[in-house]
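These are the structures in question, set out in turn.
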Structure P
Amino acid sequence: MPAKPVIGIIGGTGDLGSGLAKRWAAAGYPVVLGSRSRDKAVAAALDLSAQGGGDVRGDDNSGAARDSDVVVVAVPYASHHPTLTEIRDNVAGKIVIDAVVPLVPPKVSVVQLPEGGSAALIAQQLLGSNVRVVSAFHNVGASKLHAGGKVDCDILVFGDDKSARDMAIELAGVIGSRGVDGGVLANSAAAEALTSVLIGINRRYKVDGAGIRITGLAVAG
């Protein structure tokens, strides 16, 4: 059986990043938490390991990107561009999964896509053609990740490279009910926009972490 890829999570000390880390580490994937502060990432990794989180360590963002096979970017949109610039030299030839949503406070429940079309398309342009950018994990509630077990929702995955999409779909299947192939990277705009819709649904219906389900597909095993 091939070894599981090392997953570097840029923004790994935040709510979404640490939740993803917890679930993947529990499933046996080696995880490197990345943060602007290496000390903060090391402390978070020690805490996660103490909770029985498996093989987890911390580093700064550049180190986490360098030492990982698959890099997940889970930072606030305001930090998206500078973070990608910071790790760009360390992700050449790798799969980068962009989980960033272009939320613009204070109206985060209103869809406000960037001029570049989507955060994922901006990431691909900034990182260059030798990086296989995939977009996923926008519509997964961080609180549900931290609660333990699989999140009861489907996870849409987008990317121009099929093998990279397949890797992200595999990782999504660890987190949620299943990963669903949403097609090319440009389609990520739909999931990024949907996040604002779900935030509004959470508020109006007073729920925490509303998700989506794609009907008509075979039930995940």
Structure Q
Amino acid sequence: MAVLGILKADVMNPKKSSAKQKKISLPAEIPVFPLPNAVLFPEVELPLYVFEPRYRKMLADCLTDKKFMGISLFKKGWEDQSEPIPSHDVIGVGYVRAVVENADGTSYMILKGVGRAKILRYLQMEPYRIAKIKEIPDRVEDPKELIRLTLRLRKLFMQKIRWISDHPEINPELPKQITQAIPLTHWASSVVALNNPYLRQDLLETTNPNCRMRHLIGILEEEIHPPGSQN
């Protein structure tokens, strides 16, 4: 498997490269799946196991409708809260890409992230949550800086992928989207701080790709080359 090369045209013009991607319009209302440790980023796939009856119904209803679903992270201290457990208003939105149903009624599903949104209000809470949402776009601060940061982040991202791989000697086969600045930040966000979902939530809520990329570079540099280690 070959490492994907950086496409210079995409890196040099992150706004243009993002525009090449087919735009998916998010529905105004979606079911919301609140979870204690999962954050869904655009472009990234999230595997989930659905076993509670209310969320099995949510998935069944979702499959008969538009197949969109939001993932909302529980707020800190959720362990001491009663239902409905408070969760963050900024969510990742995805569509159900695949489902494997088990004989006992549970399911495994893959949710493909397609956007980020803010919950404006909940339309229902039972048997599962449905919310009215508004999409939150990215806003590039400095395209020239983003070019420089993209090259650095991609190098660190590849190092991180090898570091967490069971076979670091094999070059990973990665999606073409990581050659583009903004999708790269989402993919990198999904693999950093794996034991800290609240940090990943902060990255999801950062709408400025320049800031998000600078933050990611700092996190990955500390993870891969912690203080006191030999670089």
Structure R
Amino acid sequence: MAISNETRGRLKKLGEPIALALGRLGLTPDGLTLVGFGITAVGAILLANRLWLVGGLVVFAGGAFDMFDGTLARATGRVSRLGAFMDSVFDRWGEALVYVGIVIGSTRADFQVGAWLAAAAMASAFLVSYARAKSEGLGFTSGTGMASIGLMPREVRLVVLALGLCAAGLAGGVAAAPDATGSAVLAGALAIITLGATITVIQRVLHVRAQASGEASERPS
């Protein structure tokens, strides 16, 4: 199951009044991109200091804030290739910082499994984004078509991770103790992201392969 482009459009439409209000305060789409990145970076620092609950909330806020830049750009006719580039780069940068924060926090708590799973989740998540970027760069699934392909795009990963972090914090945090509920919850969320993102990469590879096969069959012999 994936989030369709129609669902994405409806969600962004809901955020349009907020985006326009932020625009009236003087913020530009690129400015919103940087603000969202800054919020996410703060969340990563909190996670590195083992503040799992508040860190999870801040990370979710930063990720949710990300939808406002594109919404404001479309609503005000300021869509640009540079803006799209900035958005993608800072999205990946922010996501990387969050996983690095989890690695540091888990290591400080002597929860090595959490650090390993965070690294694995980051690798799988980046492959999801790379598969989309490379396919679009080669002319496959242009526009936002690839965003709707796969089990676990960025929005789903954000929700799963934020829920896992918040639940871990509510359960008392992360520790190396075998009976640490918070550790088990966070490990489960990271494992779900790793597996789901890996499946998504495979789905996108198969999608591009099908497109390539279709193009080959259409060529005159």
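Each reported figure results from applying straightforward, stated rules to the coordinates on display, with no laboratory input. Note that the coordinates shown come from a computational prediction; the quantities given were computed from them, not determined experimentally.
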Any idea which of P, Q, R comes out highest on percent of Cα pairs over 14 Å apart, for residues 82-137 alone? Q
A value of 11, 30, 33, 20, 6, 0 was derived for P(r) over Cα pairs in 10 Å bins from 0, in percent, for residues 90-193 alone; which structure in P, Q, R was it taken from? Q
